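Colleague: What follows is a set of structures for review.
Read the figures in this text as sums done on the coordinates, not as results from a lab. Keep in mind the model is a prediction, meaning the values are calculated, not measured. Cβ atoms are built from the backbone, for glycine too; each structure is taken alone.
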Structure 1
Amino acid sequence: MQRLEARTTTMTTSHDNEGAEAVRYAMLRRLAPGIRHGLMGDLQAIQLLAELAARQLGTSDIAKIEDSLTQIIAHTRSNVASCRSIVEWLRPEGGATIALGEGIAQCLKLAGDDWALRGVGASTSLLATEALVDKTALRELFTASLLAVTDTLPGSLEIEVRSAVDGDDVELDVDARSADHRASMPRSEHERKLTWADLQTLARVHGVPCTCRPNGVTLRLRRIPGAARQG
């Protein structure tokens, strides 16, 4: 296989900005099932628990009623957090930061909603998990990296995510290799596939160095030392 390696520059054009908007739209369409799954899971749990609590009101078992209400509150908080996250995806807050480890976990959960069915697995080996980085840049670029990897490479995959500190930057590596995972759901042939070029367009808009390889990508995200965490 011919080796492909491309690194973004920090210079952007109006064409890049327009291209980035198209990539973001494609990403949201791809992520919509996972977002819906997360929201509906909490809402259905709230509905069932509320119905259970309503039935329990006719009994004298206060402990069970309190337990149902406690679970309703927990699921409601989770659903509020999910709704807030969706709004942030649709309208990012400029300057917001997030701990690297937390952001990686969020993206893996969202992008990997159907991986178990598609024969895709993932593992992480992370350093500097508490380092603060730009929230929007991490979400868009890391999620786009995951989508591009699974769209570009055929068959079942094992994805490895690594992070390390390199001076004032955090280096984030995504690599994939063929794996013997069972897939029960074929990949859709109709959805818009994300490419390395899409990822590089987003990286230029964010001013993030990005090196693409045939089986993965390296991102260099600027650490934000001493910043108060937002969002």
Structure 2
Amino acid sequence: MTSSNPLDQMMEAASGALARMDYLACEARCLEALAIARDRGNWAYYARILLPLQESRRQRRMIATEGTVRLGSSNLAGDMASWLERMGHGALVVTRPLQPQTAAALSALAQAKRRYVEVLFADNMVEAESWTLRSFAGPAVTCSIAPPPTALIDQWIACNGETRGKPSPSDWFLVAAEALGDAALAQVDQNLRGARRVEAIERCLRVVTDHEILHQCLGAAARAAQSDTVHS
């Protein structure tokens, strides 16, 4: 029997999408349910929603980084729609002279077109000795990492079985995303508690939406908020 609870209905739909391996649909339903649970202050349910959300995002990341990856956009021609067509599914690090707004718009377009695409912005030219990753959504976050190997910069590379055992743009992309998410988490005020801590960490997930540790910390914050509510 189908529940009349909107949260239950959304999560039933999310579970069905996850079983069908429609990870984008699962993610969308989870985000809708998360918003309702947050508004109701139902932190126990909020924490449970994070499990399928994290899994759908993990799968999205895996599909993207096993596709066509490009590190750098200094000589990238065409419009964003053509980039998506070139990738199919994949990942792109947008660099100068393009702006962070370009990265944000590309991410939004990929989402609208239901593409498994990951986007980062590096606030530097590709020749820089250090690449400065900068958030284009959520709180302002930056971190610096070593640049990719020169041979991997500014070109479309299909990350398939032929790239195994070789320097991979996917490996660099994953390390970069992890570093930016870590930097976002490090900015969260450790004195925050309850709903305020949940909100702060949730905003960090806008910086790197599939960051594993951020999901785990958000779940812990939600469970703590629930405990505080029960004992208040």
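Colleague: semi-axes √(5λ) of the Cα gyration tensor in Å, for residues 14-85 alone was computed and gave 32, 14, 11; which structure, 1, 2, did it come from?
Modeller: Values: 1: 41, 10, 6; 2: 32, 14, 11.
Source structure: 2.
Colleague: Ok, one more. Relative contact order in percent (Cα under 8 Å, 6 or more apart) was computed and gave 19; which structure, 1, 2, did it come from?
Modeller: Numbers: 1: 29; 2: 19.
Attributed to the structure labelled 2.
Colleague: Once percent of Cα pairs over 31 Å apart is calculated for all of 1, 2, which comes out largest? All intermediate terms of the calculation are to be shown ahead of the outcome.
Modeller: Working: 1: 29; 2: 25.
That would be structure 1.
Colleague: Follow-up question, since we're still on this one. Identify which of structures 1, 2 gives the largest calculated value of mean count of other Cβ atoms within 10 Å over residues 46-53.
Modeller: Values: 1: 15.1; 2: 21.2.
Once mean count of other Cβ atoms within 10 Å over residues 46-53 is worked out for each structure, 2 has the highest.
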